[in-house]
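In what follows, structures are represented as structure tokens.
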Structure 1
């Protein structure tokens, strides 16, 4: 059964971890998504960092409909249009310009917009976005930063990405204002290229068990 996403808060609620995936061969997208599902992860963010990313999103959307497929590293309105046509059910941006933010919000697709400063967080909140991406998390202050902003902004919820790993994911998830984390450790490039889907499933099972 397909999950209904009404906004970014619903994106944060699917699983404790959103796998952030770089696909170099579109043929890998479907078996990768199925391996994550077998491990209990029902959401995936395929980043627009390779020439086959749109094809990968389209394949997952078409062949693995139970997977909540999102597109990451979206930085222009034109890319936002392309990923929606490919079947992306949510959009992730590393940051936002006014043009990009207004365009995606007008489209109605749930947006997980990136923010790294208090001002950016306030600007997104003014647009009605109380759930957002904190990026790049580790180099921008990590857990200490998120703990500090919880005081003046108790209503904001975050998905920290950038430097999140199996070693520190649980520490982030222990924060009251963290809904989930994003990370690439579930889908290492070498493991994907080796088509070791059992290992991907194993990483997914471990991630699905994390508390938040």
Structure 2
């Protein structure tokens, strides 16, 4: 009997000590709002690099983000010099040529990008009957072959590679620009595949 009372008192003492320790720890953690508590591997969250939108004493204007020097381009940037106008479209049609060789690998890659980005509207066969057209989300999507007319004049099957590239770059009518989704090489691969679809009878 005496032993069980002693064991109950030990349990109460341990529980009370735990509660007191928890309360003291919690209150001490709330004391300093800037404190992050116990810091482990501080360099993982407190980096030495300046954050882009923060002040920086190393530059005259006091900002970390700086305007690039004049006449410079980002690494990997490819300049596209044809404006999003009817004239730019016609000039691209005359002057732009696909720099990639026509190979089975490039055609297969072009088919992949076409399936992902173009087929939902234009259809797998380029017939203008893609999934989004069938559920009546969009209408008037032209086919690449047959007697389908381009909204800019002429037949879709006669569009040059430069005109197709220009349209992928800027979009047209309901079709938005795909410049942010496809790199220049990927666009040219899509152009190559579209030109293959143009030959379907």
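Throughout, read-outs are computed from the coordinates displayed, never taken from laboratory work. For clarity, every value in this text was computed on a predicted model and none was experimentally measured. Cβ atoms are built from the backbone, for glycine too; each structure is taken alone.
Work out Cα Rg over 2.2 N^0.38 Å for each of structures 1, 2, then name the structure with the largest result.
Details: 1: 0.94; 2: 1.95.
When Cα Rg over 2.2 N^0.38 Å is computed for each of 1, 2, structure 2 gives the biggest number.
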*Could you figure out which one of 1, 2 the value -11000 for helix-only ellipticity at 222 nm (-39500 (n - 2.57) for each DSSP H run of 4 or more, over all residues; to 500) was computed from?*
1
*Out of 1, 2, which one gives 9.6 for mean count of other Cβ atoms within 10 Å over residues 51-58 as computed from the coordinates?*
2
*FRET efficiency 1/(1 + (r/R0)^6) of positions 11 and 147 (r between Cβ atoms, R0 = 41 Å, to 0.05) was computed and gave 1.00; which structure, 1, 2, did it come from?*
1
*Given that FRET efficiency 1/(1 + (r/R0)^6) of positions 19 and 179 (r between Cβ atoms, R0 = 30 Å, to 0.05), derived from a single structure, equals 0.00, which label among 1, 2 identifies that structure?*
2
*Have a look at 1, 2 and say which one yields 13.4 for mean count of other Cβ atoms within 10 Å over residues 83-90, as calculated.*
2
*asked:* Starting from the value 18: which structure in 1, 2 was relative contact order in percent (Cα under 8 Å, 6 or more apart) calculated from?
replied: 2
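Supply the structure label, taken from 1, 2, corresponding to FRET efficiency 1/(1 + (r/R0)^6) of positions 59 and 155 (r between Cβ atoms, R0 = 30 Å, to 0.05) with the calculated value 0.00.
Among 1, 2, the structure yielding 0.00 for FRET efficiency 1/(1 + (r/R0)^6) of positions 59 and 155 (r between Cβ atoms, R0 = 30 Å, to 0.05) is 2.
So FRET efficiency 1/(1 + (r/R0)^6) of positions 67 and 131 (r between Cβ atoms, R0 = 25 Å, to 0.05), computed for just one structure, reads 0.05; which one of 1, 2 is that?
On the way: 1: 0.80; 2: 0.05.
This figure was derived from 2.
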_Given 15.9 for mean count of other Cβ atoms within 10 Å over residues 99-106, calculated: source structure among 1, 2_ = 1
